[in-house]
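Some structures are shown below for you to check.
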Structure I
Amino acid sequence: MLTPTKILVPTDFSEYSDRALAQALDIAKQYKSKVFLLHVVHEHVYSSAFDLALSEEAVRQIKDDTRAWAEESLKKQLDSFPEAKEVEVVTNVREGIPYEEILKEGKEKGIDLIVIASLGRTGIAKYLMGGVARNVLKGSKCPVLLTK
């Protein structure tokens, strides 16, 4: 039987990700697991800035602002779950291709369960998260729980 000690929850701050986090927190309370809440800033956010021929300083400022926004968003997402106070939660922001960074985080942290939303935000992003979940499912060495 699976008794996870380290649970990874990738988030795009959508309601689908909220459901994945709620599920992960329930599991974590039951097994006294540690939760790792991760947001990946897609590398295209920064490559677009270079395409606009912005200065290195401007691109660095965009990176800093984006990271600060993501860190604040992680905090807000956690604050909306009172039960998160009953579990040890570690937040992180990475940059790159989302599914690759999720798999790297899983390997680096010794994750034994990934809880991920099967869909993401709305519009095209909704289907991109679905692609992320599919690639995580294919590439993960540990069990993956898909939520909807």
Structure II
Amino acid sequence: MTDIVITDGDQAVFTPAFGAAIVVVRPGRLTASGKSTLSGKKICVEGDEKKLEVPGCAYITPQFIIPGTGTLKIAALGADQLTKKTKDGGKAILLKGSIFTAVFEVQSPAQDPSNPPPKPDPVPKYSGTGQLVSFNLKFKAD
């Protein structure tokens, strides 16, 4: 299916709900490594999504209400977020598509203050979702 091509500087926007964790999300900017360009910007190819990280995001859970921090990443693209036919340098091109799977990796655990001393959240990572947002509204590929 034809969809919008993702280029350098386009964003990954994360949904705040990551299972039990509520994350104060910020968008992440994609850095393209494709050989081709559109309007002077490199296009994003398969693998570029793995380089995206948004560190320093605060989070809490219903039990652990003293905020902790972690890093947002793209865990896996959706089936509709890579070209099936069109390639750049032998790699599939990233498309806007629908939803990707995201991961929130805890760096500093949130804390439960109910029984002093506060107990840290034992969960090292949470799963969530997000979408790719493109500033390119013209160029499409399949």
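Taking distance in nm of label points 7 Å out along Cα→Cβ at positions 38 and 70 as the criterion, the top-ranked structure out of I, II is II, with the highest value. Match the computed value 57, 25, 24 of Cα extents along the principal axes in Å to one of the structures I, II, and report its label. Label of the source structure: II.
Each of I, II could give distance in nm of label points 7 Å out along Cα→Cβ at positions 54 and 94, but the derived value 1.3 comes from II. Here helix-only ellipticity at 222 nm (-39500 (n - 2.57) for each DSSP H run of 4 or more, over all residues; to 500) was derived from just one of the structures I, II, and that gives 0; the source is II.
Suppose you compute distance in nm of label points 7 Å out along Cα→Cβ at positions 14 and 118 for every structure in I, II: which one lands on 1.3? Label of the source structure: I.
Only the coordinates and a few stated rules stand behind these numbers; no lab work does. Here the structure is a predicted model, which means the values were calculated and not measured. Cβ atoms are built from the backbone, for glycine too; each structure is taken alone.
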